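These notes open a run of structures that come right after.
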Structure P
Amino acid sequence: MSQPVPHTDSQEVAPPQAPLTLLRIPGESPEALDTYWLREVFQGDRMPQLTLRAVLLGSVIGIVTCATNLYAGLKMTVVFPVAITAALLAHATHGAFRRMAPGVAGTPLSPLETCSAQAVASSAGYATGGALVSVQGAWLLTTGSHPPGWALLAWTFLLSALGVFFAVPLKRKFVDHEQLPFATGTASAATIRALHTAGDAARPRLSMLGVGGGIAALLTLARDGLGRLAYVFPFPGTLGGLSLERLGFGVETSMLPLGAGALLGLRLTASCFLGALLIHGVVAPRVFGAGLVPPDGDFLEWSLWPGTAALTTASLLHFALEGRVLGRALKGLFQRRAASAHPVEALQVPGRWLLAGLIVLTPATLAVAKVGFGVPLPHAALAVALSFVLCIIACRVTGETDVTPAGPLQQLTQMTYGVLLPRNVEANLATAGITVNAASSAADLLSDAKTGHLLGAHPRRVFLAQLLGCVVGAAAVVPLFFLLVPDRAALGGERFPAPAATVTASIAQVLASGLGALAPGTRAAFGWAALAAALLTLAERLLPTRVRHWVPSPLGMGLACLLPASTALGFFLGGLAAAAARKWHFREEGGGVLTLAAGLIAGEGVMGVVIVLGHALW
């Protein structure tokens, strides 16, 4: 493992950790950003990071969280935010171990060791099981049998690892220089720093973390554990002949949207709520009236099509407008670094690592696709290439909205192969699995990289921790999937309704006849959403600076198509409350807003895991 380069000033004493409230690295240029980070934030040469105990601790936590996420996904398509939960569990578990066996446990975990444990656990618990819940469940429903066990194990690991490597050239742009929010990654950094702050300075931060976590945990226990609290309190009244409850308008008792909204900012969350008013309040009544969705149908199953169009168009157009910058980043990975390169470059994942990883993983993925899933080699190669483009979309959307659009990108892949391989449902599902696994893994790496960046972690070691998590997650989640779902009869019943698998199987069967199977109104909505997203993206780039702030975010508008209106309202209320608190009360002193938001996310995540474990064991 390469050693980090030292700071340029050898006489400089080790600076204190960057403040908890450091959400953005100050600087007007990439060079200034890198210089400040290396001088004021970087801690990778001062404290342990990727140690054996951190990896083992993260692996154990990752096995537990991947089990609970698999169970919850099969039950109700819920994936818990593993990163913050893992950081809290790592800190608490090692603290308890130190009290029981201080001689064996050693010194307390450093913040960067906690970061490494969190990265391993997040990769294992979140990034490896998404395709099992949706695509592999749909495969079982469609074909009536599992693919070979060796194929599914290799498939899960290879695609997760491929997503990690695909994210490498995006890290410098999205995390270091654009500084996209990656709300969960930012909240994880705030949580870790609050847990490790020494002395009296830690008390107010830990108090805010505890208050937020306690409120969210109690509400989650009352709602999901005891059944004493409704998930949504619907608004009264009607709109377009439909009740507001039917259209999804109400107040949620979940604290996750509030916490995430506080971290995402007012512009994004306001755009999401504006999009919800349009798609759920204006479009939905017309869609029901036109018969595009049955009276008792799920509107979100229809609205994912315009949502997919908006998210894909905005991300690809933004990518095209920034193509030169990303091109230079990709080119720089495979060139020998010049002597004049910034010292930060020496800390990044080397280009030879990326090249070696792709040389190994790509042919192995193609072989498994052909032998294990029957996908023709040219189409499998196209799916791998397409997945890189979709990873760019997933990473940008996750960075700006904290929601990884694995579902919409999966639908985009299914649409593509509905044209290329019509009437081949198996290939449609297998190629969709490439997208889900790779996109989820890539977005998760950049979220963990955001945590590490704010904490001053060594970037290479964050990458290695994520890669180790792919090994742990695949080895744990695939056998567990066979155990929980031994045959087709296990899905679709009361125990495992598997809604994501059912929807994915239905879409694959519809698209087996090509895009012509979609209703004309749905195709029109797809086109209008793409046009609107393109216009908003261009407006963001071309309008004067003083006006851009008022342009709705196309990603926020597209995200509204994938969420209930009540969730979009929760995002907006969280963003509005955070903006008001920062302006009139906290002004970021003591990190109150950020720490409280992290507590809200962590409290519901931890309690959700506890409840699912309780249901599974008893």
Structure Q
Amino acid sequence: ADFKPVSMGRRQSLALALIASAAIAAAASGLASLLYDWRRRSVRAADLSLRRQRRRADLAEAKARFVESVKAATERAGLSPAEEAEILALPTAELVGRLQARTLDHRRVLLAYQRRAIDVDSRTNCAVEFLAPDWAGVDLDGPLAGLPVSLKDNFCLAGRDSCVGCSALIGRPAEADCSPVAALKALGGVPFVRTAVPQSMMSVLSSNPIDGTVRHPSAPGRSPGGSSSGEAALVAGSGSPLGLGTDLGGSIRLPAAWCGCVGFKPTNGRLTSQGFGAAAAGAQRLVPGTWGPLAHDVGGVALLMSAMCSARPGHQYRLDPELPPLDWAGDDCDGQRPLVIGYFVDESPHLFDALPCMRRAVQLAKSALESRGHRLVAWRLPDAPYFELYLRCVFSDGGRRLVDLLDGDELSPAVRHSLDTARTPRWLRRARARAAAASGRREAAVWLEASLGADADGGGVWHLAQRLADARRQFCFAWRQAGLDGLICPAGACPAVHLAPTSGSFTGALSYFNLFNTLNCPAGTVPVTRVTAEDLAEAAAAYPAGKSAWHRSVAAMHDASSDGLPVSVQCAALPWRDEACLRLMAELEAAVARQ
């Protein structure tokens, strides 16, 4: 009886008051969340900064101690400059032969390479840390017989961090050696130095906020490439007879090509990869990375592959039950039958325009191989969006892992663009991709669409995996139809770029490398020539710098200081035909040397 209905005006006022209260509460909650996130990030950034400072100091102190210990060891051993030079001049296979025959002492060989590695590091900043050898863990009677081997920073060693330039990974030492290192020691290899990489290894440049910037061994103003930056600089500077790197999209072959040494990416699954620390895109399994060797010559990389893949002694197969039981087919490496070799430059719409020096190198390689009796045939890639597929697979998580890994970290310029893209809301990335496509910026549109992750094409991971499988089948079918034994093409679109490129991204220039990651083909690079003044003049007159922003970047970095830079050619074979790829590389090396 006492109930009195609320008037319409009072109801509206009450509703407005409730809405206002809810809005205030939501705003307060949002502000509190922002403040909490800001506070969390500030605390994390301060913690990571302290970790970086401590690690830098620890590494610098350890390097200084190591340099002094090597000086003392040199005096005790009486290692003369002439003896050191003689050891360093030996091809890797001959060096191993002398170690096996005991005509060279493994301790003196190690000392010679330690001295040279210290010298190369002083000029290039290629080494993260030098390692005291644990001779008890090395089988000196194995096929490598005490050969010093350098390791990229992401090869896990028991009790040591593998930071890959990321502060969040400091203070997280590995519990055990990764399986490649365990197999290496069982074969008689001696890990003696760990080498630097770009931050998160998601760059072809060479800097990170912990270890600094790696410089090119013969052109200090240029980058050695990445992500196996330190390995290529050390091997090309004669500071290591054999280096181990990893390759997700060219990370062995590109720095080897830029520095002028030999690099080889095996078929994924041919070598054991258990126990690696996964960073950034390395965790996805659609186009997984693999590891492989860098050396002065093809004989050095073939030596490592044959030792690792031999069923006798078969160390890696005992360590890794997931490996296919494939013995090393040495006859495929040493055969005498003339080869049918396909070649291409950039006749595919899905590849980047290579600079004149890169195109000339392929033509030079063609002529050199023909002079040895091989048949060279012009070949076109089947029409498939290889570069788009590669980017979609590598960024299938939309960049989430990269964001988590680098949250609060000091960033190197090389990864800032990728991280900024990964942090951009998906709706805004999609809008920017559409705008780029509408304005004719095809490469930027592909990059932005791919950064959205596996769901960006509407089918998810399963659909992406099917598209990848279709492209691989199409490629292999076309190869078989042409009757090819191997393939040669440019080792990227350009030689080594400046340490700090002043222009924008040149991601598309890497399409020649990640093509063979996408297809899971074994591939390697062999030095063939050097940039000439004629190459530079032709590039200035004819290179299509106006084709895209990425082409403008490449053209801007190819200036007079490029004269004399190494230029390599890339060789490839069908999946699981690693031996055939290495034979082609050896044939090319011999043909170029003869000319």
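Look at relative contact order in percent (Cα under 8 Å, 6 or more apart) for each of P, Q: the largest one is in P. In this comparison of P, Q, the computed figure 23.2, 73 for Rg and Dmax of the Cα atoms in Å is attributed to P. Using helix-only ellipticity at 222 nm (-39500 (n - 2.57) for each DSSP H run of 4 or more, over all residues; to 500) as the calculated read-out, with -15500 as its value, let me know the right label among P, Q. Among P, Q, the structure yielding -15500 for helix-only ellipticity at 222 nm (-39500 (n - 2.57) for each DSSP H run of 4 or more, over all residues; to 500) is Q. Computing FRET efficiency 1/(1 + (r/R0)^6) of positions 187 and 235 (r between Cβ atoms, R0 = 25 Å, to 0.05) across structures P, Q gives 0.85 for structure Q.
Every number in this text was worked out from the coordinates using simple rules, so none of it is lab data. Quick caveat: nothing in here was measured; it's all calculated off a predicted structure. Cβ atoms are built from the backbone, for glycine too; each structure is taken alone.
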